[in-house]
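A.B. asks: The next part holds the structures, each set out as structure tokens.
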Structure 1
């Protein structure tokens, strides 16, 4: 196998595994079994085994439908946070089977990292797409991902000279979006754990970190009478899905999060002690404020939402949605 084709195969399998592992295995396995592509490494020949093809096909069929349903796709992606990177690392190792042992180790580590980044990027895009929660948007995104997986694999092995610049650009984009991927994974796992804990321990008490208490005291010496962990869905000056703590400070609200060197407090408008609206969901509770005419929205895990209903008093009561 030509070195460029081998490199394109390693990068291609790493990227597509983080997007749709089962489809990647199915496409490579079918290409191996029916000799649709030349230059496939012998180490990937196992993917053409009938049992592997049937298993990958069934799992891809499940993912095909799960990936097109809002909220179901979030749970499905969260469950694959480990599966896709491990699968990407193993496929990259198989694609590097004819290289020296040191190069195989590098391919294994790089494949897992790239697949992890691609997986996080995919989840980030899906989370952002939930601002339009109708099935059509998610269906189109899922179909585009499936077509992209097939196209990248075909390009990697049929036209490596064209594939390498494209794959290099994708890897760079994944690296740039990796912080968002980490925030998305933290967001998803926190939501799933919070939902489970709210069923097990309804009155669980949480300890607020010391750095949050100090930041709140600095913002207002009287401190705060209500604090809960939250993620910023839409807040000016705060990265999307940044984790922090939502707090009521005197007659205003603030969101405390870690900056690069110190904690930051983003304050809402003065003059009202209640949010504009509270919406309850299956995994998250949404708290909405108005700041300078702009909507500010924060998402609270279920196990941190004790006493949430009592926050709505007076005029905000009309905006409540359960």
Structure 2
């Protein structure tokens, strides 16, 4: 138990520090947004590039992991859509619930968790997760949100292309794609440049957790608490359960079974609370209060669920 708490305690202690410094007005919410932009646009892209470029392409593209994470995520979208069709009072609420059930915070919470649990593969796991989330899961959920709005809608094909074009312009995706090119071509990385990427990447873990904690201060907490709890439960329990089922199906689909570390990593990755911009994406639907409550519940409860999962998987 002490070994497990050695992993989960530092993560949640850092989140608590972020909450404390903003609550005490040592830093502001605007500062947290600036720190978050640094992590998203500089630190994580450098980390992804370094993690991928420094390894053989065959080691990076772990097809079994990608298949399990993709299938589990798609299954979560379908099951959550069906479940929330029974409990949601309107389509926008259902769409926001599906988004919260499916898209974890792989960059800000997932990577620090992997760094403490499986340091050798933490960067690769982040890269694999980002590929699936940015190209598959998030675009599908955004299309559901758009289709739930009143009025005219763009065609699904147009939305898919627009989302993909937006993805390839993100600094994280640029860093990841450049890393894949360097890895595939086996290009050497000059020593000074390699050290630079290491220095920048090293700043991602702690600062990302501080940002998560600071971002929890001042969230609008007006909304259906029961429904928010259902969203949090779907994220922390349903998503990892369906990814686990996907892992079991891999041999039937012709993929080699995942090794112990990759198996644990894919389950843990899906059991993380929803990503930080969840409340922002809920703004246009007027459901930021619901999203904020769900994110607060999920972030807090994940301390327990992740501790239990770590005990079972490691």
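A.B. asks: I have 17.1 for mean count of other Cβ atoms within 10 Å over residues 69-76, calculated from one of the structures 1, 2. Which structure is it?
C.D. replies: 1
A.B. asks: Consider the structures 1, 2: one of them gives 19.1 for mean projected area of the Cα convex hull in nm² as calculated from the coordinates. Say which.
C.D. replies: 1
A.B. asks: Taking distance in nm of label points 7 Å out along Cα→Cβ at positions 197 and 301 as the criterion, which structure among 1, 2 has the greatest value?
C.D. replies: Details: 1: 0.4; 2: 3.9.
Structure 2 gives the largest value of distance in nm of label points 7 Å out along Cα→Cβ at positions 197 and 301 among 1, 2.
A.B. asks: One of 1, 2 was used to compute relative contact order in percent (Cα under 8 Å, 6 or more apart), and the result was 15. Which label is that?
C.D. replies: It traces back to 1.
A.B. asks: Quick one: distance in nm of label points 7 Å out along Cα→Cβ at positions 149 and 245 came out at 4.1 when computed from one of 1, 2, so which one is it?
C.D. replies: It must be structure 1, since only it matches.
A.B. asks: For helix-only ellipticity at 222 nm (-39500 (n - 2.57) for each DSSP H run of 4 or more, over all residues; to 500), the calculated result is -18500, so let me know which of 1, 2 that is.
C.D. replies: Going through each structure in turn, the value belongs to 1.
A.B. asks: Consider the structures 1, 2: one of them gives 0.40 for FRET efficiency 1/(1 + (r/R0)^6) of positions 61 and 101 (r between Cβ atoms, R0 = 25 Å, to 0.05) as calculated from the coordinates. Say which.
C.D. replies: Attributed to the structure labelled 2.
Coordinate-derived values only; no laboratory data. What you are looking at is a predicted structure, and each value in this text was computed from that prediction instead of being measured. Cβ atoms are built from the backbone, for glycine too; each structure is taken alone.
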